[in-house]
Structure P
Amino acid sequence: MKSVNLSEKFDKFSDYWAPRVIAEMNDYYFKLVKVKGKFVWHTHDDTDETFIVLDGELIIEFRDKTITLKKGEMIVIPKGVEHKPAAREECQIMIVEPKGVMNTGDADDQLTAENDVWI
């Protein structure tokens, strides 16, 4: 057991939309991600996905609505729900999801990041 300093971990990378694993609990990973611009429409058919905004503002589009999350807010997106995250300015988020989940879910896209990279 050891503590994890989120600021120090965020300082270790600069690329957007490329999750970095910082901790594991049971079969779940805690991932830090810097986001800016628009992501790709995608779903995760087998798992829910949690977004926690640590700094900035995250916009999540759904087919029927748009939700904006500010620092200190979170959302759990149920499995199978199509969504498209975006951020006008750099936003720092934590994602909680099972090991092995690809960032682009069912979409094969240029924003598909290398999976399960630890920092």
Structure Q
Amino acid sequence: MGMDQKVTFAPPRAPAWPEVVALLASRKFPVQIRMIDGELAFPDETPPHDWRELRIGTPPGMITLRREPDGITLVIWGNAEADMRQAWNAVTWAIAQAVGGVIGTLTLEEFTKTAELPAGFLN
């Protein structure tokens, strides 16, 4: 069973993947594309603007991103260890930061105060 959290935003504000990658890289948190819409992808490949599902690799493991009409849902396995939950929250933070989105019912500021994030991520 998976755990998910959703970043909601107005439809025309979908984030550009390079912007999300740059935000994470600026915090020394690398990610790589593994699959785009069910097809294998090169690690540094840029998905088309209208992608529906991404699988991304992070240092502790894989995260699935699903595009929806009003946002992006991020999914990890329900038995994820702390480092995987921190990666999930880091990617969620970057997407919300890129689009000015809301995570569940939390603003980005509220999420940042309560979410498990990798050590030194916000410094």
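What follows is calculated from the coordinates using simple rules that are stated; it is not laboratory data. Since the model is a prediction, treat every value here as computed from it, not as a measurement. Cβ atoms are built from the backbone, for glycine too; each structure is taken alone.
One of P, Q was used to compute mean count of other Cβ atoms within 10 Å over residues 28-35, and the answer was 20.8. Which one was it?
It traces back to P.
-8500 is what came out when helix-only ellipticity at 222 nm (-39500 (n - 2.57) for each DSSP H run of 4 or more, over all residues; to 500) was calculated for one structure; which of P, Q is it?
Computing helix-only ellipticity at 222 nm (-39500 (n - 2.57) for each DSSP H run of 4 or more, over all residues; to 500) on every structure in P, Q gives -8500 only for Q.
If mean count of other Cβ atoms within 10 Å over residues 4-11 computes to 12.2, which of P, Q did it come from?
P
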